[in-house]
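Structures incoming, each one as C-alpha cells.
Only the coordinates and a few stated rules stand behind these numbers; no lab work does. Not measured: the values here are computed from a predicted model. Cβ atoms are built from the backbone, for glycine too; each structure is taken alone.
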Structure 1
Amino acid sequence: MKKVIVSTLVLASVSFAQEIKLEKPPQTLSKYYPPTSNKFEFLNSMYAMSTAFTGMFVNIQENDWNNALKWANILRENYLNIGKLVPEYDKALKKSEIDQLVNALKEKNFDKVKLNADVVGKSCAQCHQKQQITTKIMYHYPSFSLVNLEDPVSRTNLEFEDYMKKMTDSMKKIRIYLEDNKPEKAIAEGNNFVKRLKSLSQSCNDCHTNKMSVEIYQGKELDEKLDLLSKALQSKNKQEVYKNLSWISMNNCSKCHNTHQTTAHLKEMLK
C-alpha cells in the first residue's frame with residue numbers, strides 16, 4: 001500500500017527522530033462512504049464490534065455467560081463481515097481465534113476468552129494504527145475544495161482557496177500601505193478585508209448548522225473589532241489598526257486554522 005509520511009517528530013531531544021507513517025486505506029473502502037454510499041455499512045460493523053467487545057466483558061464480569069455469548073456471536077458476525085466488505089482486509093482477520101473465542105464463551109473459560117480476545121483485538125488495533133487517521137481524513141472530513149463563495153468585492157464566485165488568498169492579501173496590504181505611507185490604499189484594502197471576512201461565514205453554514213457555533217467566531221465581537229479597524233484606518237491611527245488586526249488574527253483566524261487547516265492539507269495530500 002502507498003505510504004504517506006505525515007511528519008517527523010523530534011522526541012525528548014535532538015538526539016534522534018522518529019517518522020510517523022500512515023497508509024491510505026484500500027480503494028474498495030470508498031464504496032461505503034459518501035458520495036458512493038450513505039449507509040455507512042463498514043462503519044456500522046466497526047461500531048457493532050466495539051459495542052460487542054464491551055458487552056461481552058461486561059457480562060462476564062457479572063457472571064452472565066449467556067449474554068456474554070450473545071455479544072461474542074455479534075462480534076464474530078461483524079468481524080468476519082469486514083473481510084466480505086473489503087476483501088483486502090480478509091487475510092488479516094484472525095478467523096480461527098474468533099471461532100475459539102466464541103467456543104471459550106460456551107465453555108465459560110475466561111482464560112481462553114482473554115487469550116483469543118487479545119489476538120482479535122490486536123488485529124483490529126494494527127489496522128487502526130496504520131489507516132484509521134487517513135480513513136477519517138479522507139471520508140469523514142469535509143473537503144474545502146468543494147466550497148465556493150461569492151466575493152463581496154468582485155461579485156464573482158471564487159473557490160475557497162482563492163477567496164482565502166484574496167482576503168489574506170488584503171490583510172497584508174493594509175500593513176504594507178501603512179508602512180509605505182499610502183493611507184488611502186490602506187483604507188481601500190481595509191474595506192476589502194472587512195467585507196471578505198464578514199462574508200466568510202458562507203463557508204461555515206454547511207457544517208456549522210447551529211447559528212450559535214458560527215456566532216462564536218463570526219458574531220458581534222468580531223463585528224465590533226472590524227468596525228474599530230475601519231475607524232482606525234480612517235483616522236490613520238497605525239497603533240489601533242495593528243491592535244485590532246492582531247486581535248482578529250489571534251481570536252478569529254488562528255482558531256479556525258488550528259481546527260481545520262492541518263487536516264485540510266492532509267486531505268489534499270491523500271488525494
Structure 2
Amino acid sequence: MSQTEPDSESETGTPGNGERPVATDDDADEDVVLRTRDLTKFFGAIEAVRNVSIDVNADEVLAIAGDNGAGKTTLIKMLSGVLRPTRGEIYLRKDGRLVEQYFSSSKDAMDAGIATVYQEQHLSPNASAASNIFLGMEPLEPGPAGWLLRRVDRETMVSESRSLLNDIGFDFDPRSPVNELSGGQKQAVAVARALIRDPPIIILDEPTSEVSTTGTDKIIDLVRRIPDGEKSVILISHKIDVVVDVADRIAVMRDGEIVDVLHTGRDDVERMDIVERMHRERER
C-alpha cells in the first residue's frame with residue numbers, strides 16, 4: 001500500500017449524506033448503473049484503496065478479483081455505506097441520470113439501491129430461514145390481528161420464502177432453523193434476504209468461502225440467476241475458477257488499485273493470467 005498523507009477521518013458518516021442534486025457529464029452511458037471516480041480510502045497513513053474508477057453495467061456480473069489485502073473489502077464497504085471514502089465519488093443511476101451519492105450508513109446504501117451480502121452473512125442462527133429472509137420486513141396478518149395486535153403473518157413468510165428460494169435454485173424448508181442448514185443453504189438465505197428488498201445492485205462478498213464443492217456449484221448457479229434485466233451483481237472473490245465461470249467482466253485488484261478489467265465474453269481469459277496480474281509487483 002502507498003504511504004501518503006493520512007486521512008483525518010476514517011469513521012462512517014459525512015454531513016449532508018444522500019444525493020447531490022446534479023448529474024454527471026456521462027449520462028450518455030445508458031448501461032451504467034453505478035460509477036466510481038477516483039475512490040480512495042486511507043487508514044491513518046495507509047492507503048487501502050487508491051483512485052478506483054470503475055463502472056457497473058445493467059444486467060451484468062462484475063467480479064472484483066484480488067488476493068487478501070488487495071483492497072476488495074474496503075472498496076465494497078465504501079460502496080455499501082459502512083466506510084466513508086477519503087476522497088472520490090460514487091454515482092448511481094436515478095431517473096435516467098448518474099447522480100452522486102453520499103452514504104452515512106449501510107441503510108443509506110440500501111435505500112439507494114445497493115444491497116450487500118457479506119462473507120459473515122449476519123444471520124440469526126436460532127431463527128428460521130424465513131424469519132431471517134424477512135428480518136425487518138415481516139408482513140402482518142390481515143384485519144385487526146395485524147393492524148391492531150401486530151401479529152406477524154408467518155404463513156405468508158414461509159410461502160414467499162419457499163418461492164424465492166426455489167427461484168434461486170434451492171429447495172429446502174424455510175421453517176428450518178438456520179443453524180441446521182448447510183453453508184450453501186445459509187448463503188442462499190442471505191442472498192434471498194437481499195433480493196426480497198428488490199435492489200438493482202447486489203454485492204456478494206466471497207459467497208463461496210464457507211461452502212463445500214457441491215455448495216459452490218449451487219452458489220455459482222445462484223449468482224448466474226440474479227441478473228434478470230433489472231439487477232446487477234458485484235462479485236468479490238479470490239477464487240479464480242468462480243469468477244471466470246460466472247462473471248461478464250473481471251476487475252483485477254492489487255495493492256488497492258484496479259490494474260486490469262477483462263471481458264470474459266470477448267477476451268481470451270486464462271486463469272493463470274489473472275493470477276499473475278493479481279500478484280505482479282506494482283510498476284513504479
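A few comments on the model shown:
- With relative contact order in percent (Cα under 8 Å, 6 or more apart) derived as 23, matching label from 1, 2: 2
- Structures 1, 2, by distance in nm of label points 7 Å out along Cα→Cβ at positions 220 and 236: label with the highest value: 1
- Highest-scoring label, criterion being FRET efficiency 1/(1 + (r/R0)^6) of positions 148 and 260 (r between Cβ atoms, R0 = 35 Å, to 0.05), among 1, 2: 1
- When FRET efficiency 1/(1 + (r/R0)^6) of positions 180 and 212 (r between Cβ atoms, R0 = 25 Å, to 0.05) is calculated for each of structures 1, 2, structure 2 comes out greatest.
- If helix-only ellipticity at 222 nm (-39500 (n - 2.57) for each DSSP H run of 4 or more, over all residues; to 500) is computed and equals -8000, the structure in 1, 2: 2
- Here Cα Rg over 2.2 N^0.38 Å is compared for structures 1, 2. The highest value is that of 1.
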